[in-house]
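Okay, got some structures for you below.
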Structure P
Amino acid sequence: MAGLFRNRPASASRRAENAVRHDPKTVAAVLAMLAVYGYLFTHAATALGLPAPEDLARWLGWVPEGVFDTDHNVDSKLWMYRADTDALDTDDQRLVLFGAVAGAFLSAYFLPLRHKRTALVLWFLLAGWVVYGGAALAGLLAAHGVVYLLFHACPPRFGLAIAAASGGLGYWALAGGDAGAAPALLAGWAVMELYRHGLPRLERQPRALAAARIVAIQSALIVVLLGALAEGLGSHAWKLPLGILLFFWQWERLMLYHIDYNQRQVPQDLAFREYLAVFLTPAALPNWHWGVAIGQGYRYLDETYLAEDKNKLAWEGVKIWGVALLYLVFGEYLRLRLVAGFAALGLDVHQAHTKQLVCDYVATHTATTASVLLTTLLDQVRWFLVWAAVLHFKTGVWRVFGYRMDPYFDRPWLATNLVSFWTRFTFHYREFLVRAFFYPVFFRFFKQHTRLRIFVATMAAACFGNLFWGHVPEEFFYKGLRFENFWGVLQTWPYFVLLGLGIALTELYLLGKRSKRKPWTWDGRWPLDILAVYGTLQFYALIHVFARPCQGGTLADYGRLFLIGLGLSG
């Protein structure tokens with residue numbers, strides 16, 4: 001975890017060269033792939049009078065289990081909003097998503113360079129308005145408007161306009177879209193006056209301004225902790241408006257933006273539209289709370305934008321979408337085949353769900369080592385298939401928009417140790433932990449003790465930061481601002497400790513390793529690479545018995561189940 005990937009940014013002239021050449025084949029390939037997605041995962045076939053995907057599969061003689069839904073389209077974990085809305089079911093939402101990606105691609109491909117990223121923001125807003133509604137977008141824009149004004153200098157009139165708009169939109173969002181014009185205008189005026197008179201005072205007190213910025217960036221964690229405390233004391237759970245929730249789900253990228261800003265890598269006079277282009281693009285629409293760190297902060301996006309020819313990047317995006325398509329169509333089918341295969345051998349793998357294994361053990365206190373190992377490993381395979389599908393699609397969207405986006409998920413089954421696995425499995429989230437926690441600790445403490453500083457910094461990132469900044473907020477966002485949810489995620493602490501220890505000890509081992517052999521070298525030791533891969537994946541899968549608690553279970557139950565998996569208890 002000690003290394004941080006650095007892109008080589010393209011110069012302005014090189015970026016302009018990379019944007020200039022148009023290729024009809026590239027455009028056709030991107031639109032054709034989106035058409036395939038539209039056919040498989042939306043109601044487009046029915047609307048166009050074409051055979052449904054399931055009917056086509058049956059005509060071809062393929063009748064798989066777990067692939068198609070009740071609409072006869074391919075069932076999918078790819079969506080914009082997890083549930084049906086009053087107007088749109090998830091298939092219709094996917095059609096909006098694919099349409100927005102197509103429109104945004106054409107805009108980013110053909111418009112002049114200075115307008116490309118602004119067009120991405122506009123397409124995000126259009127698709128968001130259709131699916132999330134105006135009130136949700138109002139809350140999202142209001143929150144980002146406040147953050148922008150705290151960080152960036154802009155012409156006075158423009159700053160006042162953003163402040164007024166943020167106040168009015170924020171009031172509208174909190175009122176659920178039912179606010180009258182007069183109260184919204186009053187709220188806008190109040191925020192504008194606060195900006196006019198309050199911000200200059202903050203700027204004269206650097207510490208106060210820095211504190212205000214920290215509060216804005218850390219607002220997600222602050223709100224969820226206060227909400228949990230309020231619910232615990234008063235039995236009343238706060239409910240966050242969707243727009244604020246959309247903003248809070250960007251907390252990791254906001255933290256990276258803050259780090260970039262403090263390192264003077266963000267222009268002080270950055271335009272508001274350029275700020276919004278960091279966070280509001282159609283690439284953020286699919287599964288908006290999965291892999292939220294993808295894209296990282298300002299510096300990363302600036303370094304990767306049109307760093308190569310736009311046609312090359314678009315073709316790479318199409319190829320990545322092709323890989324995602326394989327996962328989306330065949331992933332669940334493969335999982336069910338694996339479960340059925342092990343069941344035929346008389347092995348209970350609990351439907352390849354670790355939580356089911358844990359609950360069954362809590363109820364019966366019986367399990368075998370083979371069952372524990374196979375269930376946890378198959379559950380990890382299940383998550384690999386789902387995670388890879390969505391994150392490959394998201395990465396492909398960034399690529400066709402002109403960003404040299406590194407894969408979030410890159411064949412973790414090739415990792416021969418936990419350090420390599422953590423990078424391959426969750427690259428952008430790993431970079432968040434490195435920059436927000438590893439580096440600050442590594443460069444501040446135990447400077448005379450290399451091994452100790454690596455160990456402590458890694459535990460700060462993979463254990464402490466991963467738990468409190470990586471998982472505590474999302475637990476509340478998924479399940480509500482209730483104190484029991486906070487307590488519930490804290491009870492999973494052994495998972496984070498074991499993960500941190502595993503990565504830290506692996507780093508120390510690699511630091512002292514003398515062999516220069518690279519994994520997967522075709523020599524007499526390559527069978528050891530296979531064993532190393534299995535050991536890495538199995539360890540990561542097994543520690544999830546602590547991360548999937550069951551009602552009525554205790555830490556002792558999970559510990560015994562973990563030991564059974566290791567073959568140390570029965």
Structure Q
Amino acid sequence: MPNSRGHIARNARALATRAVVALSLGLSVTAVAACDACQPKDTKVVAPADEKPTVRLYLVSDLAGALEPCGCVKDQLGGMDHFGALVRAEEARAPAYATVTAGPTFFMDPDLDAQKKSQDVAKAETIADALASVRLAAFAPARNEWANGPQTLETITKKSGAAFLFANASGATTARATVKEIGGVKVGFVGVSSPSKAREGKPLEAVKDGPLAEAVTAGLAELEKQGADVTVLLASVGRGEAKRLADQFPKLLAILVGSPGGAGEANTQAPPAEQVGNVLIVETGNHLQTVGVLDLHVREKSFTFADGTGLEVLRKREALAVRIDELRKKIATWEADPTVAKVDVDARRQELQKLEREREGLEKTAPPSKGSFYRFAMREIRTSLGNDAQMSGKLSGYYKRVNEENKLAFASRLPPAAGKDDATYVGVDACTKCHEDARKVWDGTAHAHAYKTLSDQFKEFNLDCVSCHVTGYEKPGGSTITHVELLKNVQCEVCHGPGSKHERSPKVAMPVPRPQADTCTACHHPPHVHEFDGASKMNLILGKGHGRK
């Protein structure tokens with residue numbers, strides 16, 4: 001184990017007890033947002049009041065091109081501006097910090113859609129710039145990082161200011177390891193990745209991945225020469241492989257585990273932290289739903305760290321986090337359901353407060369009285385954390401840039417032509433001629449203002465957003481990102497289908513006379529909402545003349 005003071009032999013026993021934080025960035029499809037050990041306002045890493053952490057590491061798994069959630073519901077998980085707010089709020093208490101990532105970081109998918117390529121690259125550059133503002137020290141790439149080729153990856157890496165670590169790469173010159181001095185401690189990082197496992201049968205042309213153990217050994221040797229006090233392994237290899245590496249390299253402080261690659265917007269649930277021997281394995285939820293916080297408390301210049309968290313306590317906290325997360329989602333659903341009595345909602349709120357107090361008590365475990373120690377906690381990245389002005393400025397700049405570029409790029413884009421016998425979209429004003437009562441109901445819903453929520457934020461030409469805020473998007477006789485004048489907002493024909501034939505002859509039924517609740521899930525699905533009860537939500541859009549007498 002590298003040690004700038006050369007106390008390798010004397011610290012042998014200490015090194016054996018060091019933890020590996022394996023931050024696995026798996027992008028497995030899970031329907032609901034990740035549960036974590038801690039809630040933002042309640043889950044600060046607790047230490048003695050007079051003892052600040054010497055070093056803090058913010059650990060991020062599978063960020064995967066997720067700049068922020070769409071904002072369809074209150075207090076969603078994720079968001080660069082909320083992560084920035086967490087870091088800024090903690091700077092006084094933990095001024096010596098750095099951020100590291102593993103797994104897909106800058107792109108959500110390994111292949112870019114030609115139509116969205118320019119926008120996705122702009123988003124990746126914005127993520128790199130945003131991570132630089134929270135001191136991104138290093139990252140281990142996943143296959144997704146090569147989505148637009150090696151030149152784009154090089155540009156993004158430079159913008160991030162971080163070390164690109166791929167120790168087991170072959171066919172390309174990449175760094176194995178780097179040392180960053182944080183709070184007077186030389187923290188060494190090694191990075192490995194297995195992008196070939198992300199797309200079996202479709203290997204990367206730019207770079208190949210070789211054996212892991214040999215690369216880690218070589219990387220640790222480099223860190224020892226550079227005098228690192230502690231080492232962290234960033235491993236974009238999946239959780240199982242990370243645990244095998246923990247067996248082979250018990251002297252690491254941390255392994256941050258990410259997935260080799262992934263695709264899609266589905267959120268994953270972070271598995272509980274665990275130990276392999278004395279190595280701590282940690283994995284956060286993807287898309288910046290959660291962030292791992294590892295605090296190192298160095299006493300008397302000793303780099304032998306005792307576990308100041310306690311694995312059993314950590315398990316209990318994470319179990320409580322699951323219950324708290326489920327209860328929060330239920331409360332959010334009930335609050336929007338007029339059929340649920342207020343007394344029942346209040347009872348659930350009281351239950352939630354009780355669980356939060358119980359979890360808070362577990363976070364007050366006393367640290368060891370002597371010697372250096374570490375503490376780990378998981379933090380939810382939620383809207384309630386607030387917004388960091390610096391991050392918000394970067395996001396706003398991205399949205400304005402993309403809005404202007406897409407407005408020009410797709411200025412001539414028309415919807416597919418409808419067949420001569422096919423119905424086309426006519427817009428809500430045409431429907432109002434005969435359905436005035438239904439129009440009054442619709443005017444009172446959020447659907448009637450869906451497009452304005454985009455334009456207010458410079459997102460009306462954003463390809464990630466517009467399809468669920470207009471009617472007939474990219475459908476024959478419908479709308480496009482720029483040709484949308486009569487079809488702004490979520491109008492009647494989103495649920496009932498194109499109405500031109502019905503308008504001409506009312507005896508011709510609409511394609512979908514009585515839409516079912518599952519129609520809503522085309523847009524109302526994770527990660528845009530926590531969970532969605534279509535049957536109860538339909539109550540919000542029904543009224544006299546529209547589904548009710």
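Tabulated data for the structure shown
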read-out: Structure from which 5.6 was derived, distance in nm of label points 7 Å out along Cα→Cβ at positions 158 and 502, options P, Q; value: Q
read-out: Which of P, Q yields 1.1 [distance in nm of label points 7 Å out along Cα→Cβ at positions 438 and 454, calculated]; value: P
read-out: Which of P, Q leads on distance in nm of label points 7 Å out along Cα→Cβ at positions 150 and 318, largest value; value: P
read-out: Relative contact order in percent (Cα under 8 Å, 6 or more apart) - structure with the largest value, from P, Q; value: Q
read-out: Among P, Q, structure where mean projected area of the Cα convex hull in nm² as derived comes to 30.6; value: P
read-out: Computed -21000 for helix-only ellipticity at 222 nm (-39500 (n - 2.57) for each DSSP H run of 4 or more, over all residues; to 500) - originating structure among P, Q; value: P
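FYI, it's all coordinate maths here, none of it is from the lab. These figures come from a predicted structure and were not determined experimentally. Cβ atoms are built from the backbone, for glycine too; each structure is taken alone.
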